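Participant: For reference, the structures are reproduced in the following blocks.
No lab work stands behind these numbers, since they all come straight from the coordinates. Computed from a prediction, not measured in an experiment: that's the story for all the values here. Cβ atoms are built from the backbone, for glycine too; each structure is taken alone.
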Structure I
Amino acid sequence: MSRFVKRLSGAAAVAVMLAGGTMARAETLTDALIAAYKNSYLLEQNRALLRAADEDVAQSVAALRPIIQFAINASQTDANAPISSAGTTHSSSASADLTASLTLYDGGNNRLAVDAAKEAVMATRAALIGVEQNVLLSAVQAYMDVFAALQNVSLAENNVRLITEQLRAAQDRFEVGEVTRTDVSLAESRLAASRSNLVAAQGDLAVAREAYKVAIGHYPKAISGIPGLPALPESVDEAKSVAVQTHPNIIQAQHNVTAAELNVARARSARGPTLSASAGLSAQDNGVKSSSVGLSLNQTLYRGGGLYAAERQARANSESARAGLLQTVRLIEEQVGNSWSSLAVARAQINAINRQIRAAQLAYEGTREEARLGARTTLDVLDAEQELLDARTSRVTAEANQYVAIYAVLSSMGLLTVEHLGLGIPTYDPLVYYNAVRNAPAKSVQGRKLDKVLESIGQQ
């Protein structure tokens, strides 16, 4: 698998260089992918969710450390004396307390919580890769939709010009009596239809431009065309083998299983004893000072069955996670098979349409020559031209579908990422924030360093 991944990355890098050197001012698919990665708010949202998961690790680590608290209390009491006594009595008091507590033993519950939080972080990282794949695949779809829409508009414009010329020719032949008024009307009708098709194609282009802006972050510039195709495995079985090992959805499900198993152990340890230590200092306004240390051993013997219910719930969640992993593997294999089939269909369609275009081109040219000799009618020429236009339009759609299908195969394998495509841009590094917070730094020198990390992440 590793050799294939390296081969894929190398081929994609060559395609990037070829596409980038074709038209310096035009926007290539590589440019679109880079822009989509940089401008995606969906990626920003999920990166923030990952940072929130990183903080769960910090909070779990904090539970292993002592808790230090202070309290300051002040009170004043006014008491009215009986009538036989004089005046009102006043009394006031103040105290300051400093306490520290630390859990010495809890059956490993807190450490299991740290491990479970780490597994949740790994699962969230895999989910972020899945989002990245979706963003890039949407970019490919948007780019190819614009590319196809531009080609269809060009074909429709050429069709309008050609039928306009045929209408003029029909009118000239009508004036000299070679054709009837019906032939002129047929040409006028077909010209109106071609203009309608042009308007529809322009509308599809406008829709594709809006979808492009959503996926890429800006409206499309000049499109440079289709770059070289990236490498794929030789068979669907090889693609499935790669997908099972690399797809982020499967990796996410694997970490979810591990986290669920750790939560089962946590639920079991909650029934055990907990040993904690405490120390305190106290000072009062009358000069009295005191200190204390102590140990506390606690264990819940009965909570109405709640502890056992929590353990059963954790076991059920673990079984659900395992079943989810198996289902995810099955779905990913199905996704690979479907995308592979879609690619095969697109390639077969292109081959068939190429033959159709060659035949339609010959038929159109022959029909046009025969019409000049009077052996064909204007309707025959218009029909032949329409068949040629339909075939060329079908080829544009099939080419776009083929390219999207290729990237869909990569996505189903878990390889549609900036790194594997070799786009040559800096990517978001989840370890930067995680390493800054995993030890739960307080607002100190470490905290100031963390602020700098946050600022740098915000600038990416």
Structure II
Amino acid sequence: MSESDDAGSGNVPEYSVSEISGAIKKTLETGFGRVRVRGEITELKRYPSGHVYLSLKDQGGKIAGVIWRGSVSRLGLAPENGIEVIATGRVSAYGERSSYQLVIDRMSFAGEGALLARIEKLRQKLLAEGLFDAERKRALPFLPELVGVVTSGQGAVLHDIRTTIARRFPRSVLVWPVAVQGEGAAAQIAAAIDGFGQLTRRPDVLIVARGGGALEDLMAFNDERVLRAVAACPIPLISAVGHETDTTLIDFVSDRRAPTPTAAAEMAVPLRSEMLADLAHRNARLAGALSRQMQQARARYERTVSQMPDLPMLLGQARMRLDDRAQRLAFALPVVAERARARLVQVERRLPSPELVIARRRQALTGPSGALTAAIDAAVQRQHARAARARLSVEAVLGQIRLQRARLDGMAGQLEAVSPQAVLARGYALVQDGAGKPITHAADRSQGGKIVLQFVDGQRSARLDRLSAETAQSALDL
């Protein structure tokens, strides 16, 4: 190195590493001040300390960024990888790593186009899941006892809802105050909806409301956590977000959508004056209908009465007929009794005297009794005479018996001699057919005919065969 070079280098200022890093940091912070950087979020990391580190990139470069814990809740949206945002903050340097970064304290979506695309993507997802189906919509109660409200604790929205309910039909209002925009608003709204559903005394209807604003201000009501909380809420829910022309995804998931918070309060409770007027009208109609029914019933009653006979007159006639029948009966009973008495007297006159009847019967019985006694005596005498004669002829009778017995024995011997059994006992047999009829000729039965042979000690069956010459000769020889 030449002397000129050494002399020249002596004029260049010399810095330590810390000095040059601090100078660069100061230059960056003073040269740029607050800036707004547009880019796509990438490399997002959340640390337990609460700080968020990320990078913003576009087609030509990438810059690191950091969101300190105190700024996260005021950021305006929840950062996510892949979304295009406009980050507001200041440029700073980190000397220990010789890098610079953007310290972010505000963040918004990069234009309505990006927001609408993100909202449409979520809408298609929830639509496919059926969260927008009409079958899921529940009817609102006619007259709720308790109305729940999820909105900002301060502002015109809550005042409008309360005054509208008090004007239409005073009801109890339970408010769950939440942030309606910014970082953390979606989480608070979802927690409030879930909290109302877990209360022991639940509201009968729930209103989720906020005033109008830009699309970025209403993004909390397009958050998926809020939409799923609305879908799972057991209470009929009315959404009233923004003005009449504003539409958010919560309007599709809720049971009813109101164009304004005031309209939501009008949906929640009926108008008392209208109810009273309707009640009076119905009462008048009911009274008129009842009056007409009474008039018609009275007319039918009068027609029926006019067609019926005169009951007092009928009763009088019946009483007169009864009196007439009673009088006639009083006159007729003695006449009937007198006639019956006369008939009995006539019958009594024709009847004979009981004493005369008894005497006649006694007389009739006396004659047969004497004859019977005489007949019995005569019969007894005849029996005595017959017994005497019988004793005299006993010997004669015994002689006759002995004579008749001898005669009988002779006849028995003769019968025994000519008896078929005696013939059979001498070796003969009686040939008979199946019916027991004697067979006396061989021609009376054909060959093979069945016969019965009667022997002295019993019967045997046999069949007839043809008799050959040899058989006949053998029989004759025997």
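Participant: Given 27.8 as the derived value for mean projected area of the Cα convex hull in nm², for residues 169-328 alone, which of the supplied structures I, II does it correspond to? Let's see the in-between values first.
Facilitator: On the way: I: 27.8; II: 18.5.
Going label by label, the one that fits is I.
Participant: Quick check on the output: 2.1 is distance in nm of label points 7 Å out along Cα→Cβ at positions 33 and 65, derived from one of I, II. Which one produced it? Display every interim value, and only then the final one.
Facilitator: On the way: I: 4.3; II: 2.1.
Only structure II yields this read-out.
Participant: Taking percent of Cα pairs over 20 Å apart, for residues 217-304 alone for each of I, II, which is largest?
Facilitator: Working: I: 75; II: 58.
Top value of percent of Cα pairs over 20 Å apart, for residues 217-304 alone, among I, II, belongs to structure I.
Participant: If we compute relative contact order in percent (Cα under 8 Å, 6 or more apart) for structures I, II, which one ends up with the highest value? Present the calculation step by step, with values, prior to reporting the outcome.
Facilitator: Details: I: 25; II: 8.
Largest calculated value belongs to I.
Participant: Here's another thing I want to ask about it. I, II: which one has helix-only ellipticity at 222 nm (-39500 (n - 2.57) for each DSSP H run of 4 or more, over all residues; to 500), as calculated, at -17500? Walk me through the numbers on the way to the answer.
Facilitator: Values: I: -24500; II: -17500.
This figure was derived from II.
Participant: Hey, Cα Rg over 2.2 N^0.38 Å, for residues 49-264 alone derived from one of I, II reads 1.16; which structure? Please list the in-between numbers first.
Facilitator: Working: I: 2.27; II: 1.16.
It traces back to II.
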